[in-house]
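Trainee: Next up: some structures, all given as structure tokens.
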Structure 1
Amino acid sequence: MMQNNDTKLADRLNYSQVESVIHNFYIKLMAHPQLGRFFEGLDNFQEHEQRITEFWWMSMGGKLKNPPQIDMIGKHFPLGIQASDLETWLVLFGETLGEELPDAESREWMHKALTIAARLKQVVIEHQAPGLQIGEPQ
């Protein structure tokens, strides 16, 4: 059952749960033969993991004293990500959510991830202009 739209995901999860999901997800990503290569050049992995945790927390309606500026499109565009990479990412993320969270929260967070993945696919993989909306006629 979906939660009331007035209830933010951040009201039902705490920051440490988000940290745990992201940490365990990145353990899977780093070890994955297809996706691990994307993280080999990161200078400070702990900082990256913290920024991603903060990104997700804010996307759930959570508040931070000093929210980071995150250029998701700009960071992912030069990586050469393919549709199969994004699909594998989604599978691993969904698995991690299912292992870490109650079903309702897992599904809601996954819905957010699917929305973001669709945007990344549109701009980063299909090279559509950032101003276009998915399904908008060209």
Structure 2
Amino acid sequence: MTRQLSRIFRTITILSLLGIAISSVSLYHHYDKSESSFCDFGGSFNCDIVNRSIYSTVLGVPVALIGILGYASLLGLATIHRSNRGTPKISLAASLVGVGFALYLTYVEGFILAAWCALCLASLSVISSIAVLSGVLVVLRNKD
């Protein structure tokens, strides 16, 4: 069982690093004011529309920066604090908050902005995967 837990923590570590990378690219493009669009695949798939909208910040803080901080927290839980008994539950709670926030932003993309962001959808996939894996960790740790 310990080997299985270790593999799951390692996978969460990799996914957290991927989430940091995705959010970092998104943050870069949030502040980039060039005329060219880095992610324009037609009218309904345009990251710049999403990334520069009024919904791209919360209380003046870019959503992408919130993502970086959230993924960094999950990375810390999966690496530095992995031996703490309560880490799986904290990781599950934190990742579920992230999933909820990502789903809200996805709703905004689809129903308010009518534009999809590939980076945002990738981040939703990453945080959802971390939440599932964190749930598995909780179940496995409760069996110990």
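Trainee: Comparing structures 1, 2 by relative contact order in percent (Cα under 8 Å, 6 or more apart), which one has the largest value? Please list the in-between numbers first.
Mentor: Values: 1: 30; 2: 35.
Structure 2 gives the largest value of relative contact order in percent (Cα under 8 Å, 6 or more apart) among 1, 2.
Trainee: Shifting gears a bit: Check the numbers for distance in nm of label points 7 Å out along Cα→Cβ at positions 21 and 61 across 1, 2 and tell me which is largest.
Mentor: 2
Trainee: Given a computed value of -23500 for helix-only ellipticity at 222 nm (-39500 (n - 2.57) for each DSSP H run of 4 or more, over all residues; to 500), which structure among 1, 2 does it belong to?
Mentor: Source structure for this number: 2.
Trainee: Identify the structure, out of 1, 2, from whose coordinates mean count of other Cβ atoms within 10 Å over residues 53-60 was calculated to give 19.4.
Mentor: Checking each candidate, the match is 1.
Trainee: A value of 54, 28, 25 was derived for Cα extents along the principal axes in Å; which structure in 1, 2 was it taken from?
Mentor: For Cα extents along the principal axes in Å, the value 54, 28, 25 is produced by structure 2.
Throughout, read-outs are computed from the coordinates displayed, never taken from laboratory work. These figures come from a predicted structure and were not determined experimentally. Cβ atoms are built from the backbone, for glycine too; each structure is taken alone.
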